[in-house]
Structure I
Amino acid sequence: MSLPILTAVTDSVIEAGLVSAFDRRDLGVTVVRRCVDLPDLLAAATTGAARAALLSADLRRLDRDALSRLTASGVAVVGLIAPGDEDAERRLRQLGVVAVIPADATAEVVASAVVEAARAVAAMAGPPALPPAFSEPMAGFRAFTSAADGAGEPGELPAMTEGQVIAVWGPVGSPGRTTVALGLAAELAGLGRPTLLIDADSYGGSIGQHVGLLEEAPGLAAAARSANQGLLDVPRLAMLCRDLGGGLRVLPGISRPSRWPELRPASVETVVALSRRLASFVVVDCGFCLETDEELSFDTAAPRRNGATLAVLGAADSVLAVASAEPVGLVRFVRGLAELREVVPHADPLVVVNRLRGSVVGGDPRREVARAMVRHTGREPVALVPYDLAGLDAAAASGQLLRDIAPASPARIALRELAALLAGVAGGARRRRSGLRRAHR
């Protein structure tokens, strides 16, 4: 059975030659529509009439968001580049295209690439999706890429140790997500682990202000734009980060909540994937909202208000769920945790209780809160962070880290032990486990 495909090739002579060859000879593909531009291609893909698309690298407005929509429609993408155009190939690979063919390739080669790309998409487990970062050439087609003439394998990056991504989430009500994320990142860096802190809160990002970055830095929005255009790589990402010294970098978030459309989920996934190559630990401060009901208001591909948060939670190796240790905060957390498990079913959240104090709990707050968490969520808290109002206020007022302004703060000590636990430092892990045992006695 012939594979139905779409074409959107800017060179009409090349497109006509390929279409004619596909029609005259049985190469396993059939062109069902020749699209004039990207909107025409996206509209045709949503009909379900095709399983692959052949497009030019210089197609106007081609970006990662458009390729994600094609892939989500079950349409595999094969890119055509001018012979020897390494910049075009690099851009397509950074956009996530796995099959890149020079325009002077024979019709047999192009048809074979289209068929193999369609098979790869069909074989994906779960919904089809683009690779989160620089794509590797599709098996069997390395020799046809322009980069093959250079040294090394085309599209192959030097081997790097990828860092761990820790997403810090909490329900509505400001339980202290930013406080925990900032303190944890600082303590991980203090343990000698290069750490990158990303502010991905699309509602109220404030990490830049907490560390004294008062000017409007480009940060995550600029990184997401570059990723969407296929221009983001590790050096460029490093340039967009602010180096706070001591192995800690910060990628500030958006300055106004109205700028949330700049944080497209596919682009945020790319930023997170490349961040793994920049630091041993990537700590991401997420927004609180997990709603995914945009399809109720749109009959086309809907902008996702909470897409950045969901993308981070889906890509994270560990999820820290932060609760505020007062009755209202704990109730909100229990309800929010159930929603988190429903929206991100593979997540196995680690519970962190913030603002622990006896004035609103009564008795031994550590024991009472730990018991309540086990009873209502089935999870023991991995950290109980005391509410050190004086130390936190001093850090916020000076725009400094808690570890620097109040090194003996009980909140700082709790976050340091949490960092040691996550980093695998034996001493910190033992102290935390013994503390939890005491809390349950």
Structure II
Amino acid sequence: MKLKAVFICQQCGAQAVKWAGRCPSCGAWNAVVEEVVDDQPPRVQRMSEAVEPVTLVSVSLDERPRIQTGLGELDRVLGGGLVPGSVTLVGGEPGIGKSTLLLSMAGRLSANGVRVLYVSGEESLHQTKLRAARLGLASSVMRLLACTQVEMILEAIRNTAAQVAVVDSIQVMESEALSSSPGSIGQVRACAQALVRLAKTSDCAVFFVGHVTKEGSLAGPKVLEHMVDTVLYFEGEPTSGFRLLRSIKNRFGATYELGVFHMVTEGLVEVSNPSEMFLSDRTQSIPGCMVTVSLEGSRPLVVEVQALASPCGVGFPRRKTTGVDVNRLAVLLAVLERRVGLRSLSQEDVFVSSLGGVRLAEPAADLAVTLAIASSVKDRPTQKADLAIGEVGLTGEVRPVINLAQRLQEAKRVGFRRCFVAHAKHPLQLDGLEIIGIRDVRDTLDLALS
């Protein structure tokens, strides 16, 4: 076997004969690393039997029941439970709780009679037992395996006839067919392909645990996310006990679905009413606070937005956000300065945060962010029972958002009494909730800060 050194991009898999700081193929910085690979071409394996194509109408469409994991929030994100033969990739920062979540799921599945194999490539069996004891799963009958060889893992899944398999983590797995080190782009791709192939042929639902880079994206080749059926991100603020499980890709359910957990000493606890979790317990109105309703997949979530504006003194004014896109904040500040007349914003530091660290990615939170900033600048509080839902345009107009009726129902359930939304020809009516239609941000400020 002849070995040679090549330089491979860890993002796209492009190969080069020399190192470069920036990948010439995908443009990623500091992604090209040196790897030792086999110089001999791979042997072509002949097909033992021919594969005959079939007509679409002849394919059986009998519904196979989903497997309930025992965690309602996880079932919600997956689209109603585990689909047999599906492959799910769970990513998140170190220490966020990925292994704890999947070990809790494995324990509950095993208690319900599901054959589960938990493969740990980063912990010994003793360490896994200690974690299980902390979660109250010391007497579980789930199968454990401490191994990094993918061929041995495939054989163990076949021998145990596992219905669910958890591989923690895919970045430490290696195949004997490759000479490169574990975690390289070739090893990750080869191990993932082997496990995906087994899942599709044996109807075993497989979970991968994936590491993330310092930029927050999943480590390894981008093709890894295309190979699997579902991609879940486990996220949360390090100083907060709340954890959010979000679906980025799901072939069997809605994308961007959200599950909420609370990290305690005994493990993860499901949060059945997350809307009340993301609201502060303030007893009086305070400047710089406003509430909106964000739609995470099919779940409406009531979230409080807090803003603080203060004179910057010397130097350039700072813009810091938590849960809100800083580029979107720059647009909203420009609208407030030019369209509303808050000229002092160019000389003030602005800090915006969503309570609980919820990421407000959709534009429906624009109106609440602008009201919170204006309330802080003018030092005039908004009413505690008010909330705002709407997108803000560059001209200062307020635009309607999708699924407004569902958002308003959630606001009424939580206990709000007045809501500012975009003006409509046929406004919605809801008993117990005053719905005020507005055309631009200036009109909203006159009403909300009066």
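Determine which structure produced the value 1, 7, 13, 16, 17, 14, 11, 9, 7, 4, 2, 0, 0 for P(r) over Cα pairs in 5 Å bins from 0, in percent, for residues 57-272 alone, calculated from the coordinates; the candidates are I, II. Matching structure: I. Among candidates I, II, the computation of helix-only ellipticity at 222 nm (-39500 (n - 2.57) for each DSSP H run of 4 or more, over all residues; to 500) that gave -7500 used structure II. Out of I, II, which one gives 47, 22, 18 for semi-axes √(5λ) of the Cα gyration tensor in Å as computed from the coordinates? Checking each candidate, the match is I.
Identify the structure, out of I, II, from whose coordinates distance in nm of label points 7 Å out along Cα→Cβ at positions 9 and 353 was calculated to give 3.8. This figure was derived from II.
Computed over structures I, II, Cα Rg over 2.2 N^0.38 Å, for residues 249-392 alone reaches its largest value in I. Among candidates I, II, the computation of percent of Cα pairs over 25 Å apart, for residues 33-184 alone that gave 44 used structure II.
Every number here is computed from the coordinates shown, using simple stated rules; none is lab data. Only a predicted model underlies this, so the values are computations on that prediction, with no experimental measurement involved. Cβ atoms are built from the backbone, for glycine too; each structure is taken alone.
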